[in-house]
Every structure is written in structure tokens, then in C-alpha cells.
Structure I
Amino acid sequence: MSIESHISELEKKHRALEKEIETELMHPNSDDAKVSTLKRKKLKIKDEMVRLKSPEPTLH
């Protein structure tokens, strides 16, 4: 799997988690623990995308 396709898959997962979080928060009795878990997953995916998009450090 190329880096670009991996990033694309991560972006899809990130958007899906955002929708799931929004849906959960629309309910008056939303589960705070579930929302917190979803937000952590979303942040982990975002961190991975940033890591993959950043240029490789050069060794001198």
C-alpha cells in the first residue's frame, strides 16, 4: 500500500469518526465515555496522517 493510499484510508476513517461523534452528541443522553474514546481514536488517526505527510528528516 502506498503512503498516499494509506493517508486516503486514514482520512476516510477520520471523517467517519467525526460523523459518529456528531451523531452521538446529538442525543440528549450521549455516552461521554464513548465520545471520549471516539475523540481519542480520531486524534490518533490525525497524528498518523500528519506523521505520514511530513517530510522525512534528513540524516547528516
Structure II
Amino acid sequence: MHSKAQAVARLKSMVFLIEEALRIADEGDNPLFGAKLSDCIDCLQSALDEISSATSVKP
């Protein structure tokens, strides 16, 4: 089982890699692919925000 810190680090790595792919897609001629990558970034960012808020609020 991974710790929360490991999960956050992995999600941040995924965001970085997808942002790089988005940059490459934007340089190319495939706007649909770029839009899908942008959606992936939004989903990962939402997951990071949820993890962040869950770890900062302790009962």
C-alpha cells in the first residue's frame, strides 16, 4: 500500500508528464488530443486537491 505522500508525488508526476504531452500536442496539429489531455490534467488536479484537503483537515 502506498502512503498519501507517495500518491501525491505520483499524481504530480502524472500531471507534469501530461502537461508535456499537451505542449507537444499543441505544437502539432491535433486539437482533439490536446483537449483530452487537458481534461486529464483537470481530473488529476482535482484528485490532488481532494487529497490535499483531506490530509490538512484532521478530526
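Just so you know, all these numbers are worked out from the coordinates, no wet-lab data involved. Just so it is clear, the model here is predicted, and its values are computed rather than measured.
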Which entry (I, II) yields the derived value -30000 for helix-only ellipticity at 222 nm (-39500 (n - 2.57) for each DSSP H run of 4 or more, over all residues; to 500) | II
From I, II, which structure was Rg and Dmax of the Cα atoms in Å = 14.0, 50 calculated on?
-> II
For structures I, II, which has the highest computed value of relative contact order in percent (Cα under 8 Å, 6 or more apart)?
-> I
